[in-house]
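Enquirer: The following blocks contain the structures, represented as structure tokens.
Throughout, read-outs are computed from the coordinates displayed, never taken from laboratory work. Keep in mind that what you see is a predicted model, and the values were worked out from it rather than measured. Cβ atoms are built from the backbone, for glycine too; each structure is taken alone.
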Structure 1
Amino acid sequence: MKTSINLTKLLRVLLFIALLVACRLSSTPAYSDEPPKFVDLSLLIAAEYPCTWPQLVPPFRIDHVQTIGRQSAYNVDTLSTDGNMGTQMDVPPHSVLRPELNLPKSGPFGNEFIDKVPAWKFVGSACVVDLRNLLDTGPAGISSLVRRRHFEDWEREHGSLRFGDVVLMRSGYSDKYYLPLPAGLRYAALPLERKAPGWPDPDPDAMEFLASRKVFHIGTDSPSMGPIPDLAEPTHYAALKYGAVFTEAATNLASLPTTGAFYCMMGPKHKDGPYGEGRAFAIIGNPLASQLIESAREKRVVDLTVTLSTDHPTTWPGQGIGNYRHPYTKAEFLYLHSHIMDSQAGTHLVPPSYALPPEDFDPYGYSPQTHIWLDEFEEKFGPRGISDMTTEKVPLSQTCGWARVIDVRQLSGTTSRAAWPASPEITVDVIKKYEAEQGSLEAGEIVIFYTGHTDRHFQRMPAGKSCLIDPVNGESEGWPALGPSATVYLAQRGIQCVATDAPNLGGVNPKNALMTYWALGSQGMVGVEFLIGVGQLPEQSYFLFAPVKIRGCHGGPGRAIALY
């Protein structure tokens, strides 16, 4: 009888192990009965908030340079941003100098700018250290210090920190003080003026301790990783010299469990950026969170984001001369790392409100040509709809999910030169053919169209003309582009986010592009455009895209990665 009981226990253990193995990302994805919970940990970017550093840095600005009407079928924004804006990331060159300079702070990570940081450093297992007892306990202008012992105490209760962990210091500072101005002066300006207590932050010895545990991502919910008044730079350097990265100005850390959540922080891929604005979030719930954490620990992470630089084709050029959107520009001086750009520069989000007008839109407000296209669209697909869903309102859960990569490279070269500017259309039949070969699309998956366009044509100018300028102006064929019928079909399959490794989803033909964006918006779908390197994704991968959380934005620069 005893032997029978032991055998039963052994079988149960073996079954449990088999279930764990089955949940690995390298096999068929295992979906939990309950959907995973996405937790946004990012501050809202808006002009009336203290979202940029109060010293030397220009304030954030968004200009709605075009609104839907007779002159434009789209809402178009220009952004003035800075890397020290909202929830942000510091990378080694913030404090570590280039190794070839052979200066005292030169080091091997001195060239690991934000466009060169390996994507596995963006993600990991969230380890939340409760430091609320330090909030507002220091004198005016002085930070309460997080010491080595705080992390040692945490380890005694929760186990040793290790590679792949993201240590998040929760004091509640940003939750309490990130407020609209003038109340928001308490967030950073008043402590810097020595009129209010500083924020809690670690001292250099605490950072050395985390480095000894091989922790490469450290986060805080205060404005900076640097204690004031005089330990900011020593604390930064103590961890960045080992290749660590920081999340600064996180918020809402109270929504996370102490351990077990998957964490991600990433932002636009600015060339040679020593720091940059970003979006922090977490995923709670197994098996997904544990699968992603495992991939992070094993560095199975792919970056799918084009680099934003002044000498690459990152912004829509328009047809002809003088019809371009704001080119990507930057200003760098000392700790200033600012940019002016179109809100759809580089890898970006397309929310419904990009092409759908607000509720109070004049139905006769379009140009005559746009009215003709709208009548044709609504006759075939139904009402165009309205929307106020700008970037900050799009749920992170909508831009993240299991990837289904549809290879459409075979469509290139199928249009007639006489018809240019034109893009080969991705039709319903193309998608159905994929489903017949690879299995039906499932609700919640992210469909990524693999055109190969950016892989071939995203080059430094003037060679980069082949990426955007030439196809838009009919000098070459456009990239394979989604049509409105295929968009509606995807919506019927439960797909709510569509991505492409081309500059846009709608292609270079203005009519097809507008109808595709109307179809996306009317179905409540969003787009992620301008990916690169899609061909390197394995069969099973989980796609993550997060735009900067900018209020009222009709685009949304961000970062796209995939874990496998």
Structure 2
Amino acid sequence: MKLALAQINPTIGDFTGNVRKIVEVSVASQRHGTDLVIFPEMAVCGYPPADLLEKASFLARAEEALAEIAEQVTANHPIAVLCGCPTPAPSTTGKRVMNSAVLLRNGRVEFIQSKMLLPYYDVFDEQRYFAPAASQALYELVGERIAITICEDAWNDKNFWTQRLYPVDPVENLMHQGATFIVNLSASPYYRGKRDMRQAMLAAIARRHHVPVAMVNQVGGNDSLIFDGSSLVLDAEGTNIAQARSFQEDLLFVDLSAAAAAIRPSEENEDIAVYDALVLGTRDYVRKCGFSRAIVGLSGGIDSALVATIAAEALGAENVLGAGMPSQYSSQGSIDDARQLTQNLGIQWELIPIDDIFQQQLKALRPLLNSYPPDITEENLQSRIRGTLLMALSNKLGALVLTTGNKSEMSTGYCTLYGDMVGALAVIGDVYKTCVYRLAAYANRDREIIPRNTLAKPPSAELRPGQQDTDSLPPYDVLDPILEAYVERYETAEAIVKASTLPQDMDLVRSILRMVERSEYKRQQAAPVLKVTQKSFGVGRRFPIAVKVQV
């Protein structure tokens, strides 16, 4: 059998654009004598469509889109097209739709296999929308008996997982029917380490059942989620014989009867993969929201420098504006570093001093606050002035503001609501500070983009004289492992202290965990965070705000 793995980047709800992609790729596949072209899960409408699935007009348009693809591609050609699409659910299920793989051939829908296992954890809430498949069947094509599965259907192998989430294994059930080939349509979001784990899991399935496995994964950014693609084909021994690119659209042709591998180069270093993911996620968020330009507030620090570098690579330097907004506490070195960064990147630079505005606001507040000593109020006032100015630029120029806070800051609340948290997208909100430095070093791999002084100087918000981050937080090499254990793995203070390779003070650990708990109200008002770890802030990590928690 000759396959085409069509790793496309659909836009949610853009049926016209998605159909155009599917038709163009299918026509290109016909020229290569392809028997079957496979697209990702929900490729027709984009994944995840969420509450759009509750709209009758959305579902009707999905049905029309399938008919368009069938007519334009398969009516006069022998190729079969397998693509993900919502389909109507039986009225007895209580749901409107099913998550389905639809096979188009001979100008019509010839076969439908719906998803059986509906994930309801982390960022997934498919049980909210979809009815599960009640049964499964094989589809025969060119002498192969194909087991068609959709994403989670392949994630329940009892020989791979120590604890399974579902009582049934759809792959096992299909193999009992005599399948000779397993296909998996996926919309599997990226996080650090996900690609290796996904391939190991699929290889275990191939070895267990002694059949080839093909997985076609969506690529691109949709809101907080980034899909890496990395589609592949494994032979019956679990050996990777075909591999699509990561973080790019790709079309991979594979002849199952041929021994030659077709493996695209893919970056194995996970820090570099994270960087590539953030570039893709930023580009797609801005463009799929209908914008082309971005604004970054530049402080001269490493966080804003990294965000501006990612934005320039994602959108083009001509589409990024860097705004420096110094106050009386901003050092000349920081201003110079920010200006140098914009010159290195070739992005627009604007300087908007805020000290006069700051003094005017202090004067207006003096009758009410004169009896209080200076504290965080005055610090936050500067940050909020900057946020107001950035949003004014956004409104006037029609550009999205990218926030510059990292995961260490968002975890501990070392950020200002309506100040540095203002913006449309938190580009590095899932990147710990220690990783920010590694990504910045990678950004400088070919030439100096982020100034050396930005990398070398102690981190500071520069909101009061002589301020450094370590005035409020432990050093980041101490802080970040504690946050990772608590935020991502939900470990207790006792477990964190016991497992640490560094001598940790219990009082210090508990104080950090209290910062995390007290800051939940901030995170729930934050911009969407691009997800690059297994547990990021946003829809995949849900906690109440009004709560009393012991740490």
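Enquirer: Please compute distance in nm of label points 7 Å out along Cα→Cβ at positions 402 and 474 for structures 1, 2 and give me the label with the greatest value.
Expert: By distance in nm of label points 7 Å out along Cα→Cβ at positions 402 and 474, the leading structure of 1, 2 is 1.
Enquirer: Using mean count of other Cβ atoms within 10 Å over residues 186-193, single out the structure from 1, 2 with the greatest value.
Expert: When mean count of other Cβ atoms within 10 Å over residues 186-193 is computed for each of 1, 2, structure 2 gives the biggest number.
Enquirer: While we're on this one: If distance in nm of label points 7 Å out along Cα→Cβ at positions 226 and 498 is computed to be 4.6, which of 1, 2 is the source?
Expert: The correct label is 1.
Enquirer: Among 1, 2, considering only relative contact order in percent (Cα under 8 Å, 6 or more apart), which has the greatest calculated value?
Expert: Structure 1 comes out on top.
Enquirer: Next up: If helix-only ellipticity at 222 nm (-39500 (n - 2.57) for each DSSP H run of 4 or more, over all residues; to 500) comes out at -10500 when worked out from the coordinates, which of 1, 2 was used?
Expert: The structure behind it is 2.
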